[in-house]
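Given below, in the form of structure tokens, are the structures.
Every read-out reported here was derived from the displayed coordinates using simple, explicitly stated rules and does not represent laboratory data. Quantities reported herein were computed from a predicted structural model and do not represent experimental measurements. Cβ atoms are built from the backbone, for glycine too; each structure is taken alone.
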Structure P
Amino acid sequence: MPIAHRQAELDWLRGLMLVLMTMTHLPTWYSAAMGQPFGYVSAAEGFVFLSGFLVGAVYTRVAREEGFATMRRRVWRRAGVIYAAHAAVLLFLLFVVLPIAVARGAHPITDLASFDLAHPVFALLAGLALVYNPPLLDILPMYVVFMLAAPFMIESGERHGWRAIGVASALLWLGAQVGLGRDVYAMVTTHWPEVVPYRETGAFSYFAWQAVWTAGIWAGSRSLDGNPLPRLASRRAIGIAAVVALAFFAWRHLAGQVPSSPPIVDLLLDKWHLGALRIVDFAALVTLVLAVRPAIARIAESSMVARMGRVSLTVFAAHAAICLVVLAFVADPAPAHLSWRDTALLLATLAALYGVAWIATEGRRAWPALSAPPRADTGR
């Protein structure tokens, strides 16, 4: 089915990921209780996969209709927009939120940005260079890097097929499981006089998470020619996926977000290196989403969540800014008990994010002279 016919449900899914991220990142009771609500899979996996899917679908179409050179220019232009969003949130943290947190003694922010407090100029330059990536600000740099690589993946997939790309992606993922990222970091920084500590470069292992991105781009590109995952639509596949997803769901809610498990199980469930069990759980959930796709499409047309998903980059940046401000004014980043303040804060934040989405989508109609002309893209 062409991507144009699936835009509504994809927007709804991206909006859902944004809602889940907001619940996870706000310092409320909901963060621990509702984090990874469907199993040992977070909103990040869904967000990265959906972003890759849309990039594959939108820009493969551009490549086929207007050529690879045009496709490259548009992808890299989009990467520039994402970089600008990252830079804006980073500067907001360093020059607005951090001074407030220091004055208030707000440890959630001062701990989060401790490297900047120790090396302010170097941290600023390293952050703009996508090397220093504090928590909450580490997914957009990864997105930029993946976008820069996307044109080469799309062109190679169109010219030579996707098998070699899939094998290379699997090997990189395997390497990440045995410390490839840290080894590459050590090799690159051997002769540097001053470097960003490895823990400050971001929680996500790029070598692992590229697997989700690659799967998304492949699925999006193939969607232009029909259903890229036909075997997942079979009753048997859906039944197996339901059993697997239910098992992970029960495990998550019985054992908690971070279960007490042997080290090997912890490794297989590790989020930052995308452990194998997480991939199994995610694949099962993707299968179930495909099975209920028509139902999602029906509710997506008039959904507030879908509106947020249509401008996911704008809403994501706004959510990060709001969460940083809230962290600068709280003492306890993880309340143990639910209070009305937690619910009020969450609802107010979601309302604000919907307001941002409304302005970004409807604002051009109300103030056309102040907005750019609309265009199809992967989320403004």
Structure Q
Amino acid sequence: MAQKLKTDWILFATVLVMISFGVLILYSASSIMAQLRYGSSWHFVLRQVAWAAVAVLVMMTLKRTHYRTYQSPAVAFGAIGLALLLLVGVYLLDSQHHRWLRMGPIGLQPSELAKPALVIFLAFFVTWRARAINNPRYTLVPAALAVGLVILAVVVADLGTAVVLGGTAAIVFFVAGLELRYCAIAGAVAAIGVCLFIVAEPYRLARVVKFFDPEFRVVAKFDPQGRVKTRLEKSLTTRDTNYQLQQSKIAVGAGGAVGMGLMNGRQKLLYLPEAHTDFIYAVAAEELGLIGSAGLLIGFFTIFWRGWRTAIRMNDDFGRYLALGVTAVVVVQGLINMSVVLGMMPTKGIPLPMISSGGSSLLSTLASLGILMNVSEHAG
């Protein structure tokens, strides 16, 4: 007799509420800029709604697709291979930013689509090599090559997403039983890699230096002539790399406990750059206060709770690691975005899942959550 599947209504409802809230706060955050740039205050919202319709359809399709469909070498290696192909393609076709594949008015970010592809690959590979997870030759080296290639292809233009992918891979391998010595080696290599890619791009280095040393006082001790300061400041596209963080903190502080009221925020009035994308959490905090910002945090905590609950209740390893990977990639990205907005981390261009404007991010997130919902239906 076929098993009767039961929808995880808590997870499903949480996702729908967050999508709806995202559209609402997006209108508030973007309406002024959209009116000035495009002559319509609804410009960004209409685009987001169109993407949301497609993304929800994809989510519902994947929700009805048995998760074991992905448990094959063809799917796992095909997904990671396609992601690499698109990442190489965007590097060649978008010579300036290395981020966008344009098809008329539609733009896709392969780095976003690489997230579900990497999660599927990780779940398959870790399950496949479960009994030899600590074997350097047959497990660790091949895994490092595959994951490393994806991260290297992403980090060229998007360090934030590369950190999310690396963090997700680390969580999956740690839970799978990777020995601490290999965890330490991987962590050291990752840290060195992040430092190298920060130093390689002067604007990234400038953001980090100005985050920890805004007045260049420490730098001046090693560079009294100010050459480093001059070079770093020339690399910035804004007058002050901490400007966004300062305006973000003002918005969060002005919101207080209950906020200034929906549509009544002030920092979005051209004070806070990227108010409708990377810093939309600050708009929510200003207009809805601690209640609204905490509500978003609860939303991500609920996804974490349902994803972790699914992972520990699964009877097979593939489903367990699939649920764990999806949960990690969504929650880690959300926490990084909120940490940046609150001034806990240097500025990174990374959207808040389901809330920030961006079709590729929304499609990637809902596709991943659709897979998680299906896994949840099969949890014991």
Report task. Name the one structure among P, Q that distance in nm of label points 7 Å out along Cα→Cβ at positions 15 and 71 of 3.0 was derived from. Result -> P
Query raised in the report: For structures P, Q, which has the highest computed value of relative contact order in percent (Cα under 8 Å, 6 or more apart)?
Result: P
Query raised in the report: For structures P, Q, which has the highest computed value of mean count of other Cβ atoms within 10 Å over residues 47-54?
Result: P
